[in-house]
Structure I
Amino acid sequence: MRKQLSQAFRFTLLMTVLTGLIYPGVVTGLCQVLFPWRANGSLLKINGQVVGSELLGQNFSGPEYFHPRPSAAGNDGYDATASSGSNLGPTNQKLIDRVKADVAKFRAENPGYQGPVPADMATTSGSGLDPDISLASAFAQAPRVAQARGASVDQINQLIQADSRGRRFGFLGEPRVNVLMLNLDLNQKLHLAPKKSS
């Protein structure tokens, strides 16, 4: 019995060192050497200051920016420490009310858009931190962004097309655009329209 316990203890110690220390250390080291930007969270910096991650959605609320899809991560959404979906079923009244509120909010924020509200602007993602929106969602917001920036809708649409990403490997997912990257591109290429003095 003592011999078996000793063997079990040594094996547990060996596996702890191998799988808990050596393997993660090797993988972390390789990632730091081969993919340092990705390994460190795909953080985007402007003038040396981190403005966000390409992989995590964040809230933009001003009319001059593209808005992300709704988030159920945390109390106010977009909380990376509370990544999750709502897990509410399709007949749950809370979900129905939230979707109606999101549709109404989208309509109020984008009065220049008259088409159907894109599905991803009324539904949260499984993580609550989806950094991308569909091209339909981006084009639907283009008139608002163009007006706020004193640009033409065509200019905004061209920027959306330039920043868009196709299906992964040509067949996975849908064409999309990263909201943070698009908003950073907007700031770089199209300045805000001067505010009218009252």
Structure II
Amino acid sequence: MPETQHAYVLDVMAEDHPGIVASVSQAVESLGGNIDSCSQTVLGGYFTLIMIVSLPDRIAPDELAERVRTAEGASRPYQVLVYPWQPRLPAAVAEPSERFVITAFGADQPGIVRRFSQYLAGKDINIVDLYGHREGEEFVLIGQVEVPKRWDVGMMQADLEQLGQELGFAVKLQHENVFVATNQLRFTRTP
């Protein structure tokens, strides 16, 4: 994944305002670095960003964090954490899995995220992306998960539907490819 052996996980949080991504990416570029992957969101007026960046030279994590905090365009303070990037287990060692998307919606109540995440954790299912949002009295939860191939997906769907019924939620489990196809979330490269 990272282009060099000098890779870092960069985590930024701040009060939301325009220009944060531009400021952070400028700091990485000023070090000759590249952004290998990133994910950013805004919740309740707070901005969060996580990146994996590759740099041509080794740098102390604290120094990289300070460069991001004081980057050109950083008009308000950022909280920045930096960790040296460590590769995941090789595919031969990691348990084979497939990606699925869980969608759940219903009347908001305490314990929704806990109940669904406990079910998944009990099956060794990793949540790789999670979105939850309350709008009035309704709550929607969407999660991208890695399901070990040893699990019967039909049984999992039945378990999740049962859990949904207990909470008064409609729940659906779809293979990532089906979810993408039915929601037309396609990215195509143009020549």
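Computed from the coordinates by the stated procedures, all read-outs in this text should not be read as laboratory data. Bear in mind that the values here come from a model prediction, so they are computed numbers and not experimental data. Cβ atoms are built from the backbone, for glycine too; each structure is taken alone.
With distance in nm of label points 7 Å out along Cα→Cβ at positions 119 and 143 derived from the coordinates and found to be 0.9, which of I, II does the value describe? The read-out was computed on structure II. Here mean count of other Cβ atoms within 10 Å over residues 63-70 was derived from just one of the structures I, II, and that gives 22.1; the source is I. Among the shown structures I, II, from which was the value 2.2 of distance in nm of label points 7 Å out along Cα→Cβ at positions 79 and 95 calculated? It was calculated from structure I. If mean count of other Cβ atoms within 10 Å over residues 71-78 is computed to be 14.5, which of I, II is the source? Clearly, the read-out refers to II.
So if we calculate Cα Rg over 2.2 N^0.38 Å, for residues 31-126 alone for every structure here (I, II), which label has the highest result?
II
Assuming -13500 is helix-only ellipticity at 222 nm (-39500 (n - 2.57) for each DSSP H run of 4 or more, over all residues; to 500) as calculated from a single structure, say which of I, II it is. Value -13500 for helix-only ellipticity at 222 nm (-39500 (n - 2.57) for each DSSP H run of 4 or more, over all residues; to 500) corresponds to I out of I, II.
From which structure (I, II) was Kirkwood radius over Cα pairs in Å calculated, if the value obtained is 19.8? Going through each structure in turn, the value belongs to I.
Computed over structures I, II, distance in nm of label points 7 Å out along Cα→Cβ at positions 55 and 175 reaches its largest value in II.
By the measure FRET efficiency 1/(1 + (r/R0)^6) of positions 7 and 183 (r between Cβ atoms, R0 = 30 Å, to 0.05), tell me the structure among I, II with the highest figure.
When FRET efficiency 1/(1 + (r/R0)^6) of positions 7 and 183 (r between Cβ atoms, R0 = 30 Å, to 0.05) is computed for each of I, II, structure II gives the biggest number.
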